[in-house]
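A.B. asks: Structures given as structure tokens follow.
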Structure P
């Protein structure tokens with residue numbers, strides 16, 4: 001027979017409401033830290049599994065969160081989804097996931113989620129026409145009026161990247177995959193103008209950020225007779241594609257081409273050379289997404305929130321002084337200490 005909360009309460013010698021408060025993270029009942037540890041140990045020892053069907057009938061909640069995101073072919077989103085699932089489970093919820101490769105697949109992804117009766121939505125798409133107003137929704141990565149949003153500090157990321165390249169002496173700087181709809185694009189245009197540098201359209205290569213697409217875009221860009229000495233890539237997958245394309249075309253990174261990525265994925269740390277990148281802490285990002293969503297679920301009429309997550313430039317091995325093929329490591333380390 002399945003273990004119930006009453007069984008755990010009997011062993012713990014507390015009222016079943018205490019067990020419920022501990023398992024649901026409720027603060028309506030004061031529970032000491034020692035008693036909370038005892039309850040959680042008993043839950044594990046007695047192999048308790050909540051009856052979510054019965055729980056849903058009582059609470060009229062599904063205890064499921066819909067997560068809609070760009071394809072996990074982008075390794076950042078794969079890592080983000082893994083962290084989301086882990087943190088949702090710790091809150092007693094499950095994630096229901098739907099992804100898309102391009103905009104033609106977005107509506108179908110939403111239909112997949114909405115037919116499951118989720119309690120809330122976390123999405124990386126910002127079209128409000130797709131969001132039912134009655135379902136609490138948090139948007140990641142883009143800002144939309146009347147919705148809670150969690151953003152990365154793209155302004156700082158682009159300015160850190162560009163500033164670092166300028167200190168290295170680069171003036172011929174392009175982008176791979178950062179297109180007009182990307183919030184980083186206008187920041188790059190402004191920052192280049194402030195530095196008195198020309199934005200060359202032929203150095204603003206379009207691509208999705210997936211490995212194969214980014215590789216082809218990089219090959220086309222690096223095959224030009226007049227090419228940039230530095231590239232800021234849409235994400236680390238695109239940066240890795242640049243490293244591969246550069247090797248194929250006989251261009252040395254970082255001696256002849258400096259590359260900066262975005263997202264700080266694990267693969268970038270172990271590439272050769274290791275990718276210099278911008279990124280934040282995925283765990284903290286997911287915590288903020290869930291904190292924002294659950295606040296909205298508990299307080300549907302509260303003012304909307306816009307949270308800006310910190311990003312930092314991680315300097316590794318893929319950048320070097322412009323036009324200097326010698327003593328690259330020594331010079332780069334000197335600049336990093338400034």
Structure Q
């Protein structure tokens with residue numbers, strides 16, 4: 001009885017291993033770059049002005065630096081028509097606006113109207129600091145204090161442990177900012193959010209301490225993290241994701257997978273279309289064209305391809321998950337836009 005049970009267990013494990021091997025041979029996971037919609041569905045294509053944020057007393061230039069970094073993160077998305085800083089400064093100087101007026105909501109709206117902007121972003125840097133904590137800690141080291149002969153006559157060193165004082169530096173940094181996005185025409189705040197970035201590292205000895213980022217470099221990194229995440233709130237942005245491509249039953253399908261892995265998506269799609277012409281009963285090229293459609297941002301087409309693959313192989317969980325994910329992204333992009 002025991003041996004029969006072992007045989008059945010072994011047979012089950014062997015089948016599972018074969019299934020894993022066959023699945024692995026038939027498909028490959030690939031990293032794709034796709035567009036993620038903004039957290040809030042703001043209507044794009046409109047004129048946006050970003051004015052300097054209010055600075056904290058300990059960092060009087062932080063508001064200008066955050067605003068400039070915010071613009072640099074929004075510009076590559078091409079989702080808004082961004083006002084040029086030089087033009088904004090000229091208009092503000094002409095009407096004698098001061099930096100304190102930027103955070104006054106009524107003044108900010110007035111500025112937006114003068115700039116003929118649809119949206120205006122203002123805000124406040126609520127934290128911007130780097131702190132160093134210096135201390136000394138003891139470190140255990142060893143040294144040779146002499147030698148002795150072991151029982152075989154070999155000369156063996158004798159060690160002792162001693163402790164030395166080592167300089168230690170703990171560098172901490174924080175940058176936090178909150179912003180408001182105002183519809184200039186209605187004077188309504190349509191989006192408000194905040195983000196905080198932090199850093200802390202403990203360095204032992206002069207070498208590690210010298211390798212720490214300088215205070216200014218650290219603030220730049222933290223500001224970059226803050227504005228990158230604030231930009232994701234109001235603008236589409238690229239993200240990396242993973243999808244599974246299937247090698248299928250024909251050479252064109254397999255070739256398409258290799259092309260896609262090298263970033264040649266258009267050529268891969270053509271190869272998968274040839275695979276469908278050869279074997280319309282193979283779900284793999286339909287699945288792969290669904291992935292291609294996602295890369296292109298065409299979620300309706302992606303859903304159509306995934307559903308075709310599922311009709312051929314109704315029990316495939318990968319196709320089901322792909323359909324659900326494509327539908328989720330379609331819903332996000334189809335949300336009613338905030339004006």
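A.B. asks: If percent of Cα pairs over 38 Å apart comes out at 49 when worked out from the coordinates, which of P, Q was used? Numbers along the way, then the final one.
C.D. replies: On the way: P: 30; Q: 49.
It must be structure Q, since only it matches.
A.B. asks: Comparing FRET efficiency 1/(1 + (r/R0)^6) of positions 115 and 171 (r between Cβ atoms, R0 = 35 Å, to 0.05) across P, Q, which structure shows the greatest value?
C.D. replies: Values: P: 0.10; Q: 0.30.
Biggest value here belongs to Q.
A.B. asks: Another question, then. In terms of mean count of other Cβ atoms within 10 Å over residues 235-242, which of structures P, Q is highest?
C.D. replies: Working: P: 28.5; Q: 14.1.
Largest value of mean count of other Cβ atoms within 10 Å over residues 235-242: P.
A.B. asks: Which of P, Q yields 15 for relative contact order in percent (Cα under 8 Å, 6 or more apart), as computed? Please list the in-between numbers first.
C.D. replies: Details: P: 15; Q: 20.
Clearly, the read-out refers to P.
Values in this text are rule-based calculations from the coordinates and carry no lab data. This is a predicted model, so every value here is computed, not measured. Cβ atoms are built from the backbone, for glycine too; each structure is taken alone.
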